[in-house]
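Listed below are the structures to be examined.
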Structure I
């Protein structure tokens, strides 16, 4: 008998998390792209949005994390997930919208966090290597959540365009 390599559970649930999230954005008429090289450098997906079938400027970057055991705290009202400083620094400097999505493979549900909103409302120790981000269990990925995420992106882009126009004057 040939001893073939086994596919780790972590790879399976990572793929399931991508598939789960893709469906919500695709149903709303958007395009979801996976990195071509297989290396994501911090972002697992790029979402291109459309309004009334017309392409919109500015992508949404998605970092996905998948787990079989959702780490809950605060009487199971919050998900507490460790994120490295490299990711926080990347999100903080990113001009485009970034969301973190935690996929619970056991329950087949995902939860999201708008990175810029979280970072601006949180203080981090100067020498941290990781930080536990807290996502309310109510922030479940759904059609309404996708619409809210896209709207937050539109507001961010509109603010950038308004700022650029002021600079050009």
Structure II
């Protein structure tokens, strides 16, 4: 559904069901259905070009933390953006801990792991690493910590950040 600019009304105008549905109902749905994209950079690290990043080579781990926005209805995607210094089949394990402080949860109330993740990496072309498998219960307001542990073929990789795409609530 797309946004439709409402018509200016005057006192005494007759508002039919069709006008109400277009100006109020459909536009409310359009606001709710919009997607929002956020970017989170690594907590520490150096730089690749103008990008802050965290170094990530075979046998090493990179960590990033972020908060799921309070107006999140549905997580569409959560992806780490990684750059590799060579062509390879990039291998890693993913671990997450997340909690909602407003609900009195401990920092590891939710804890998930996925092992044996593989992605084809092309030299100097950033790629996306899907993180939703370690965020199966994530909800609005959750504080998230994710560790990406390289298990092989990292080729001096760098974690550039995390891209979150979500649908909002009203």
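All of the numbers you see were taken from the coordinates with simple rules; none came from a lab. Predicted model, so just to flag it, every value in this text is computed and none were measured. Cβ atoms are built from the backbone, for glycine too; each structure is taken alone.
Tell me which structure, out of I, II, gives 2.9 once distance in nm of label points 7 Å out along Cα→Cβ at positions 6 and 62 is calculated. That value comes from structure I. Taking distance in nm of label points 7 Å out along Cα→Cβ at positions 30 and 118 as the criterion, which structure among I, II has the greatest value? Max of distance in nm of label points 7 Å out along Cα→Cβ at positions 30 and 118: II.
Source structure of the calculated read-out (Cα extents along the principal axes in Å, for residues 110-157 alone, 37, 26, 14) within I, II: I.
The greatest value of FRET efficiency 1/(1 + (r/R0)^6) of positions 14 and 94 (r between Cβ atoms, R0 = 35 Å, to 0.05) among structures I, II is that of I.
Assuming 36 is relative contact order in percent (Cα under 8 Å, 6 or more apart) as calculated from a single structure, say which of I, II it is.
Corresponding structure: II.
From which structure (I, II) was mean count of other Cβ atoms within 10 Å over residues 78-85 calculated, if the value obtained is 16.4? Among I, II, the structure yielding 16.4 for mean count of other Cβ atoms within 10 Å over residues 78-85 is I. For the set I, II, ranking by FRET efficiency 1/(1 + (r/R0)^6) of positions 86 and 134 (r between Cβ atoms, R0 = 25 Å, to 0.05) places I highest.
Out of I, II, which structure matches 3.0 when distance in nm of label points 7 Å out along Cα→Cβ at positions 54 and 142 is calculated? Provide the component values of the computation, followed by the final result.
Values: I: 3.0; II: 1.8.
Label of the source structure: I.
Looking across I, II, the calculation of helix-only ellipticity at 222 nm (-39500 (n - 2.57) for each DSSP H run of 4 or more, over all residues; to 500) that yields -1500 traces back to II.
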